[in-house]
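Please find the structures below.
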Structure P
Amino acid sequence: MPTGYQIDNQSGLYFLTLQVVDWVDIFTRQAYRDIIISSLEYCITNKGLVLHAYVIMSNHIHLIVSAREANLSAVLRDMKRYTATSILKEIAQNTKESRREWMLNRFELAAKRHERNSEYQFWTHENHAVELITNKFIRQKCAYLHRNPVRAGWVNNASDWKYSSASNYEGERGLIEVSLLDAMYEW
């Protein structure tokens, strides 16, 4: 039986939360965050992903996305598979990763809890997809997403968090070019 919220409208605008199993704080390391950034860029260029807003936190990612002439669920599935494989490979090969054995053990135990996994499970199976329909809801979710690093105490201003699209919405250039949401400017 499926868990979490589903993407019913493949051409819709969605707020997503991609969570690492057991809330493992993997994205405290730049190398793993950079894999996410590269994968998002690839999906934008080659798979029809339209990225409107994002933030990478220590153990989860929030996205506001849609798909251009593509199946959003398929794009996300491919992105999660690629990032999981790449990050797990990076962990296994990085002899300087102090948490390597502990993390791989957590991901191995998570895989054993689900029959559709093989050796490791990195992401949870759900994306907590919420379709954004009204401008008010879009603004609320975008603000929530961008304020995450401020609430975590990492930065004082949302636009100071490098791994977020907040700076894009302030007219600055972020790590990834995003398709700005018009609803953010309709006050």
Structure Q
Amino acid sequence: MIELDNMSQEFTIKIFNYPLSEEDTKKDVEKLLDESFGISSGADPQRVLNSKDTHYSNPVEYILVFNKTELVGIQMLFLRKVIFENQNILIGGLGGLCVKKEFREKGIAKQLLAIAMSEMQKLSCDVSILFTNIKNPRYLKLYGAYGFKVLNREYSFMSKSGKICTGKSAMIAPINSSKKYDLIVNSNKILNIGAGEW
């Protein structure tokens, strides 16, 4: 059990491997993700549909925060092996970070990120990449506190429908290899992350 900033309640963090085997937990995860990113969040249905074509990778782990039995926070962890500049690179991807509205501004997202960074070290990831709104100063500050910097160029990936897509919303941080991090950051070549964003 952990105690989070300025909270009298106690929270429990659990790490689950993909796929989720507990049906109730699976439904709670899907519901919170939909409330945060899907139709329930008020997102444009076309944007949600497009997102399903580009965000289809399966996580290797779910890091979940519970208030008693209520799911209040999620961080998904992805792994991707890529070759860049003739180097094998193991990328730890962070995706799906969300906290239930009534539990925001309590330090839960920070705790989830700290645990995710530790998990990626254990999994021998060279670097970590996440995708976010890089024009939002709050996101830059949150992720910057964990070593993430904006990747100042496009990256590419393949959508579920087989289309090669590019994006400019990546942030990158070194995990176990500052050499491979520097290689990616200082190159002018497009980093291809493989099949789908996360």
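Given that FRET efficiency 1/(1 + (r/R0)^6) of positions 24 and 80 (r between Cβ atoms, R0 = 30 Å, to 0.05), derived from a single structure, equals 1.00, which label among P, Q identifies that structure?
This figure was derived from P.
For which of the structures P, Q does the calculation of helix-only ellipticity at 222 nm (-39500 (n - 2.57) for each DSSP H run of 4 or more, over all residues; to 500) return -9000?
Only structure Q yields this read-out.
Given that distance in nm of label points 7 Å out along Cα→Cβ at positions 48 and 160, derived from a single structure, equals 4.1, which label among P, Q identifies that structure?
The value was obtained from structure P.
Consider the structures P, Q: one of them gives 0.30 for FRET efficiency 1/(1 + (r/R0)^6) of positions 96 and 136 (r between Cβ atoms, R0 = 41 Å, to 0.05) as calculated from the coordinates. Say which.
Here the read-out was taken from P.
For which of P, Q does distance in nm of label points 7 Å out along Cα→Cβ at positions 56 and 88, calculated from the coordinates, equal 2.7?
Among P, Q, the structure yielding 2.7 for distance in nm of label points 7 Å out along Cα→Cβ at positions 56 and 88 is Q.
Comparing relative contact order in percent (Cα under 8 Å, 6 or more apart) across P, Q, which is largest?
When relative contact order in percent (Cα under 8 Å, 6 or more apart) is computed for each of P, Q, structure P gives the biggest number.
Every read-out reported here was derived from the displayed coordinates using simple, explicitly stated rules and does not represent laboratory data. Given the structure is predicted, the values throughout are model-derived calculations rather than measurements. Cβ atoms are built from the backbone, for glycine too; each structure is taken alone.
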